[in-house]
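Values in this text are rule-based calculations from the coordinates and carry no lab data. Bear in mind the structure is a predicted one, so any value in this text is a computation, not a measurement.
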Structure P
Amino acid sequence: MKKQKKVIFRFFDDREEKHYVISSLNHKELEELVEKYKAKKDKVYAKDFIQYLRRKDKDAEEVLVKDFYF
């Protein structure tokens, strides 16, 4: 069984806040999903979009990215 690769995507919502989302969808699939979502909404907010995304990708979740120095 091949393990599905997950990717972390960085995006800015309509509040111009930066968010990171981990997903098993590829870039094209995520882009298409965003377009479908935006067609139904006036504004895109991270919390709402991530809930929508989870209906299509049960493993999708927002992640916190921090710097690590050593």
Structure Q
Amino acid sequence: MMHMRTGDLCELAADLVLEHGTAARHLAQHAIIALASDGQSERVHFWQSLSLLLDDILARRLDPSVPLTIH
């Protein structure tokens, strides 16, 4: 199984925002609800993490063109 790095996750979030705009947030929330109802907790955690990055990008708290630093 291939693991995503934090930078990969940020790039994915940026691509989703570029492609779908604010609807990306709705897509992530829908995925979280659907996967949670199926008991797929690992995938729920992935989408929750992605959702946080989507929120930060959409609120312009995170610039996806700059390398991501986790403190």
Structure R
Amino acid sequence: MATLAELQIRRDRLLERLESLQRRVTHGDKSVEFDLTQARTALELLEREMARASNDGRILRHLRVRSDKDL
């Protein structure tokens, strides 16, 4: 698994690429429209991995004990 710093670098690179991408390109009388959902999906996945890595892999759980009797 990648470290948080590595994931941050990947995210920064992906953001740079996403900002440089164009949705529509026109040349003469022809135009092409690109779908950028894959790049956005990859960005969301990286952000989820970063959230998991910042948690250090620990699963946080809360345990609540209730009792009618004195313990």
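Here mean projected area of the Cα convex hull in nm² has been calculated and equals 8.4, so which of P, Q, R was it run on? For mean projected area of the Cα convex hull in nm², the value 8.4 is produced by structure R. Of structures P, Q, R, which gives -22500 when helix-only ellipticity at 222 nm (-39500 (n - 2.57) for each DSSP H run of 4 or more, over all residues; to 500) is computed from the coordinates? This value belongs to structure Q.
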